[in-house]
Structure I
Amino acid sequence: MTQVSLLADYFLIVSGGTTRQVQAIADAIEEKTKAAGGPEPRIEGNKDSKWLLMDYGDVVVDVFTPEERQFYNLEKLWQDAPLVDVKDWVQE
């Protein structure tokens, strides 16, 4: 993202099928980040939200229901940013 935005180095866009799944994904991200010694995020949205934003400073995570992801279409907004394959960075 550094080539197209000063907001963050990375944007992670994730979908959960329901609002409950959106919250579960956000909870898991927050739990794993905390366990790894990462910072507390600033969070926009609440437990009933169809969309949550988690701001970790250099990394921003957006978790959407499919309908909200389609509506906001962040992929189009950030289409000039290079895609990064993070599978080698993630440990299960």
Structure II
Amino acid sequence: MGDLILTEVLQGFRKDKDFQVAKSLLDTLDFQAMAGKDIAIRSDENYRLLRSKGVTVRKTIDVMIGTFCIMNSSSLLHDDHDFDPMEDHLGLRVLNA
């Protein structure tokens, strides 16, 4: 579980009880920091490349998550259409739910 993904997932809970349960379950997973200067710069390059192809990703954090996965040869399990162009144009590997 990466820090950026943890933030994205936990932001989705409206009820404190659900948040606490999810946080407790996610806390059992291995944790890895995802952000940093290299990821930030490569994310910008990927964002600009997608823009040059007519694709606008709505959330910067999604570009950072996708870029991290690409740079670390990790597959991403997601339910967010923002990652589809990264799969098509940047080589993001995804897991199907």
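Each reported figure results from applying straightforward, stated rules to the coordinates on display, with no laboratory input. All of these numbers come straight from a predicted model, not from anything done at the bench. Cβ atoms are built from the backbone, for glycine too; each structure is taken alone.
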Entry that produces 34, 33, 23 once Cα extents along the principal axes in Å is calculated, selected from I, II:
I
1.0 is what came out when distance in nm of label points 7 Å out along Cα→Cβ at positions 9 and 57 was calculated for one structure; which of I, II is it?
I
With relative contact order in percent (Cα under 8 Å, 6 or more apart) derived as 23, matching label from I, II
II
Taking helix-only ellipticity at 222 nm (-39500 (n - 2.57) for each DSSP H run of 4 or more, over all residues; to 500) from the coordinates of each of I, II, which one would give -17000?
II
